[in-house]
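Structures are listed in the sections that come next.
FYI, it's all coordinate maths here, none of it is from the lab. Not measured: the values here are computed from a predicted model. Cβ atoms are built from the backbone, for glycine too; each structure is taken alone.
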Structure P
Amino acid sequence: MPNHQATVASDAAPDRFEGRVAAITGAGSGIGRALAEALARRGCHVALSDVDETGLAETVTRCEGRGVKVTSQRVDVADRDAVYAWAATVADEHGSVNFIFN
């Protein structure tokens, strides 16, 4: 039988993501989008990237209005220079990054 008490206790704990910054690649769909939405709901500022600008814009729309900063940029992670440029932009826009999800 699963121990549900641990789940309840962790739900009552202060949110570890609130006020932090997460940089997420592949945020235009799938797991990247789901992660971006979940973190934004928990008060985490998100810097999003994807090669699919339409999907990325949809994710931005889903994350906005939650009291967190949401930034986005089209980035092809196969292009090393583009990734480094995005990282510099994220640092400029958010000041620091606490979590990186690729």
Structure Q
Amino acid sequence: MRTMPSSPHVPQRTCIATRVTVADSELLRVVAQTRTDGSIAIVADPRRCLPGRGAWITPTRQAYATAAKRRAFSRALRVPATADPTPVRDYIDSLAPMAGEGT
């Protein structure tokens, strides 16, 4: 007979920018979506329900800048490097008053 673990399981995810593994509740999920003009945009998925391959990022401006510089979005989501990550930046900017501008 199995015994119950003392603490519930907490899903862990790795940030594509910082490479730090933390609880998924501390990260923002992003996915690639095809626009009507055929281009690909990388968008925030705060409810974690959009279809497709997802990647996880720490929701700060610094983490976004690091991921964009390293092209981590396209690598993690397996999309062309021409994919536009600015919708993620815009979403993170909208969180800035709540989340601060820290790391």
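Brief remarks follow.
- Winner on mean count of other Cβ atoms within 10 Å over residues 55-62 once structures P, Q are ranked, highest first: Q
- Structure responsible for -14000, with helix-only ellipticity at 222 nm (-39500 (n - 2.57) for each DSSP H run of 4 or more, over all residues; to 500) calculated and labels P, Q on offer: P
- Taking volume of the Cα convex hull per residue in Å³ as the criterion, the highest value among P, Q goes to Q.
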